[in-house]
Structure 1
Amino acid sequence: MKRDIRICGMIGFDWKRLLYLFLAVWAGVNLVQAIFTEVMSDEAYYFLYGENLAWGYFDHPPMVGLMTFLSNLFWGGNLSVRFVTVVLQSFTLLLIWKTIADKRPEIGRVVLFFVIAASLVMFQVYGFVTTPDAPFLFFTALFLFSYKKFLRNESLLHTFLLAVAMAGMIYSKYHGVLIIGFVLLSNLRLLSRYKFWLAGLLAVGLLLPHIYWQAANDFPSFKYHLSDRNSRFRWNYLLEYLPNQLAVFNPFTFGAVVYILLKYKPRDVFERGLYFLIAGVVLFFWAMSFRGHVEPHWTVACSIPMLVLLYRRSLENPRLLRYVKKAIAPSLFLLLFARILLLAGLLPEKLGFSGKRVKNEIICSVVGDVPVVFTGSFQGPSNYHFFTGKESFVLSAIGGRQTQFDLWEKELAHQGKQVFIYSGKNNSPFDGYFAENFQSVNRIRIDFTLTETEVRAGDTIRVPFRMQNPTAVAVDFHHPAFPVNCRAAYQVDERRGALTLADCVPDTPLGILPAKETAEGFFTAIVPDLAPGNYLFSLSLVNSICAARNSDPAGLKIQKR
């Protein structure tokens, strides 16, 4: 690299001091942002993970829960969620530098490294926002560092580091399987190296507690990610994918990386792995957009190989280096401006970084220490608990998705007690009511068999069922405050499709279902006047709070009359 990268007035300044100075400034900026930027709903959810440590959770592996647990040991407020994230990204940057640093490091090269790193939007965000992506980036960096060392020397130390990195990635996000898989595809000779197999076996051994947790809980995470998130093809899912990727990586940086992938061939086995990783992950999730919405940040692991490749090629190609200076470097001012707006709370509330504290404190001022019952998803109770420290939980409705609250079953501790039911229909903190004798039915399990799978509107179907109460509390179908009725649910056969509830009548009236007891019989339902097509049929117990998700759906086709 030419000497023209040197910074005026800093010639002779030790590059190591500059490196650690930049790391300290980076961490300081993230620390300030972490303290003064309101916690997001997802972070409040992960804070609850940390308060309920386990080897797994409904939505994610356990690493993010461990991070919030450790943060909460030392700090309160926003840092009770974010402190470890801030520290971890400094080590992530250091690992990446150790991976790419050559034998002639200079001040200019340190500057170049941090300019490219700062230009990656997602990399900046996960320096202060705590999600599973933060530890995932760290362990991806450790994996690439260990992999490069392993290629040069298959020592036991490098084998062990490789195993820890692979297990750490999967303990952070299941996307870690993709990182391992695409690197392996780039170098199939690894399959002939017994120490690579040893690293894999050791990684599996480290993952055994999580595997056991999944098996003990009937693999909820796999069912959610592999099945519940699916939907039919929609053009907007496909068309929004590339613009989203440009936005989350920075279009100037993303464009430069695409140029590198197309113009240059990998110069060694390690670099070929970086090519496979970027192209493989981006194309994999592009293909996934054919079966549902793809969150832009799912490709976050590509940030690291992008940084490595762009840094390397900029040292070799003066034109690319000028592009970094004239296009990528100026974009940092836009990112800095966005972070200042975020810090000042001036961005729209819909982005999730403002407005929640005030709303939840108002709710708490009304209800005091009374537990708050939310409907919908995890955001409501998570935010309420984080910003007030008070008890809350959610009852999942049949039209929505399940969450970790369905595994915690927090509502069972409040049966027969006073609660505050928050409906939030008008987005008002006071939109709810107190209930003195709470009863919920979300843990009741209904198994049924559809004897007919093709019907017409107006047809009568008879559905044999088995209703089980696994809880320690009886369910009263004629409860004075929360009476229960059974409904047949018809949902358009796609994720979150239109849902219709219709009457269904048991052959024997349901009165009280004792704790740990089972009721059996038949429900009679008349198929409502719905458009012909494929539906998901299920049975739901409905009270004044919500229609509960009590059964697994079965396919039902409604034909033309």
Structure 2
Amino acid sequence: MRFKTRNFDDVPSVLRIDELTVRLADNDTAPPVLDRVSLEIRQGETVCLVGESGSGKSVTSLSVMGLLPKGALAATGGRIELEGRNLLALGAQAMRHMRARKISMIFQEPMTALNPVIRVGAQIEEVLDTHARLPAREKRARVLDIMSQVHLPDVERIYHSYPHQLSGGQRQRIMIAMALILEPQLLIADEPTTALDVTTQKQILSLIAELQEKHGTAVLFITHDMGVVAEIADTVHVMRRGQIVERAPVEGLLRHPKHDYTRELLKAVPSLTPRPSRPQPDGPAVLSVDGLQKIYGAHGLFSRRKTTRAASDVSFSIPRGRTLGIVGESGSGKSTVARCIMRLIDPTDGEIRVADREIARLSRRALRPYRKHIQIVFQDPFRSLNPRWTIGRSLIEGPLNTGAEKKTALKRAAELLMLVGLPDDAVNRYPHQFSGGQRQRVAIARAIAMEPDVLVADEAVSALDVSVQAQVLELLETLQRKLGITILFITHDLRVAAQICDEVVVMQHGRIVEHDSAANVLSNPRHAYTRSLIEAAPGRAWDFANFHELQTV
């Protein structure tokens, strides 16, 4: 693998963080959130900041941007220098002037950063209105130019579009355009590709590198994806519990990690090499899908509305105790198939059989007794768990709705929490009192409380850091062995698919283009689209767990 090998010894520094300490604003006795953090970024350099959730990565970036939540966190020591000025000593007005002009930030989820009721062109113009006085014609020309630079298609149309009318990759490009329109010296990218499929991720990473080279921008890239680190980093800083425990050029860190924590992070990265095949079980399929179609926009025989085939002629079956993965780009139809199977949306045509019952055409009322046979775990447990309910109440809701006694359901809830690796006293706590990985364990416990035959996991680990991701994947495998659950696993991460799936279905434009064992699909792909997905996987040629390359690329 060809790592970056640029020498920055004689390159001027853009950002220097020296002994930065951040504490809880109302608790001087608690351990610091950031403990004497120091790092330096030079012009044109990409520094990756890696570590588990809660390690302090995002707090570091918010400190640089001057966006620490008031009354909650406060910088109590150290310096953050940009152009020789200590950002910690600047007032609110001066810091506002520095943002966008000198420092910009790309956030993880553009839909939460973009205003849903304002057209994206106007939102980019708002950056210019805040920091520069330009005539309307020149302002519009600069916006269209930066939209072209980030390779958005049909910029005139997108200029007038709302965020919801764009794909995830296009929304992220809008965020990059907003961040770079004033050509800042420092770009902070906080997990900007986590929720994107591998091909869109590759495009965004290439775009950032292209614009960095063109403008000489320094980049602080925050990520938990070591594949991304291998592709883009010049220098890597590893954070743990608010401290930087190791720093090194990317090649040295990946080949010869010195700190135990760094080695643990690398060993937790799932391999693209599929796990050994398991024997095919006897018996009928627990879930079977035959000729499934979902067409949007078709209403009536003579409707002239434009139709979209989100899923077309999708067929597969899964025996008991097996895992089938569906992979593909955003818009390929993966989640549409999952939602049709769950009957969260109604399929246009085809059959879906669960527990030997055809459910595709059942009414909502007739479907109710069969819902317990198939349960789903969503990507974001914080959005799928009621924040006002205790964990216990969330776990017993399903069993109570199907006739279980409350006392029995609560006892079972405590057992389920222990089964997913959480203490039984967690029944009295609320979702916000848990980490992201713990909340996902709660979501899994809630799903298996119904003792389902089929568990649908829709991007269930994509937002988790590598070590927590490994724990949740191990949990799903353990539950499958103990309970015999069949799993339908939707993912855009081919490394995850390689570790948990027995079979893999590859979807493109709503159709299945390849379906075989995980070993055959990922090691010997037949379809050109499958090969393109594998080639786009970041760090695909690197065996992180063993600190060496798999092949020369």
Structure 3
Amino acid sequence: MPNGAQALLKTLADAGVEVCFSNPGTSEMHFVAALDSEPRLRAVLCLFEGVATGAADGYARMAGKPAATLLHLGCGLGNGLANLHNARKGKVPVVNIVGDHATYHVQYDAQLQSDIETVARNVSPDFVRTSKSTDALCKDAVDAIAAARGLPGQVATLILPADVSWSEGGLPCPPPPAPRADAADDATVRAIADAIRAGGKTAILLGGTALREPALIAAARIAAHSGVKILAETFPTRMQRGAGLPAVERIAYLAELATLQLREFTNLILVDAKAPVSFFAYPGKRSYLVPDSCTVHTLATPAQDAVASLEKLAAALGATSTQPVLQVAQRPQRPLGKLTAAKVCKAVGHLLPDNAIIVDEAITSGLMLGVMTAGAPRHDFITLTGGAIGQGLPSAVGAAVACPQRPVIALIGDGSAMYTIQALWTLAREHLNVTAIIFNNASYSVLNVELERVGADTIGPKAKSQLDLHGPVLDFARLAQGMGVHAVRVETAEEFCKALEYALAYPGPHLIEAMVPESLDGAKRRILPWMLRALPSLPTPLARALKHKIAP
């Protein structure tokens, strides 16, 4: 009879869990030993728990099903918490397995003993369970898988005591049934259709699964038929974009710009999305960004079928046969001269291959990425859903494991890259087809922007030093080479294009370190708060023009 770990692995594989991103310790050794008993499950070693959790997130976004993690006790879970937070905010399914001391050892309060369940509830509010016995383990695992795959998806944390893992008597369990989602009910659809017909400007805000092709097409039919504006949440979990798909405007990160986008609408229809709020509180500014004059309607919650709901609304409006407006194929010209962040984005748009996956954690350096890739070949777009930086490189690992035939291009800020730089080692070890582009501007640029916006007192040298990455300037090309990744440092647009062409021609892990100035330098940062404060009093056309200049 198999031990608990062996039965657990069989249960995971039978349920379609094919990958485990691991950073194990002593308490997980029987799980590790059991990996050879289950050939259907791939084990990917990560040198930091935040890489394992972020990779599981990126994998699930692209595979459409959960991966497992394997973490060591409460401390390992704590190290991986930030990217589990991002997965939770993105409604991403993850089966999070955390090893624990043997049940009889807990009473001795050993050095690594901690309250794992309390830590886990921060990222797994709906499913945290410590398995108490070997014969119950696989049923607990099935419940965790069902919770992770439910609607909406979530992080389900299963805590695995060492003796439950090593003891004999494991009983594999059959997989849980697939979740089912219902469309919006008839009354909701009728009410929203009536609101659209009543006049006034209406926007549909898409999030989650509503940013995939079938839902985008249904929303575009409604937009073309009824004059509705399509918007996307600020940081999509996974968005399909490019030529032949509807062009969708994302809600801006800066609250002042988001307020400008929303102020003209009488109705805002939510589809697998929440009403926009400011990322942070600012003195004298609103946190809830929907204007008081705008009525919010929910067509589909994250637990409902977004595609079917949009198709029902299209039918109610008579838009089923309406031709949607689609993005035409177009690329920016090849950039030349001294390298800037905007030129990097331009080069990506110029060279982006068909069916690529873009992972965007470029922060301020990626402001031009959306507009530069709008008409590029179709691609998937992954963003920083929870705002906890350090997601980009691990997400690229997971996306490449999920889609080995597709090129992955990850655009990462220099500060963000250092949070989970160990992901480069996993890229090399697994020979993953990822090109990491690191914007090295030697600054936490986004925090410099925020320092200006929050109205902090006079900023002295000590404050400035906390947001500056000079002295020494990081050398990402050497760091990558030290972990087995082919890497180059570039300072001109010509060098960058040559490096990207080489990376795309030779599948495997590559890193391009782009030496660029800050996109929002000192003068622009000082002017930005004044411009943002002026927006409400400006004529709408002028305000929109300024918004397009700041965040196109």
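No lab work stands behind these numbers, since they all come straight from the coordinates. Please read these numbers as outputs of a predicted model, since none were measured by experiment. Cβ atoms are built from the backbone, for glycine too; each structure is taken alone.
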Label whose coordinates, when FRET efficiency 1/(1 + (r/R0)^6) of positions 260 and 476 (r between Cβ atoms, R0 = 35 Å, to 0.05) is calculated, return 0.45 (choices 1, 2, 3): 3
Ranking 1, 2, 3 by distance in nm of label points 7 Å out along Cα→Cβ at positions 84 and 388, the structure that comes out highest: 2
With distance in nm of label points 7 Å out along Cα→Cβ at positions 332 and 372 derived as 3.6, matching label from 1, 2, 3: 2
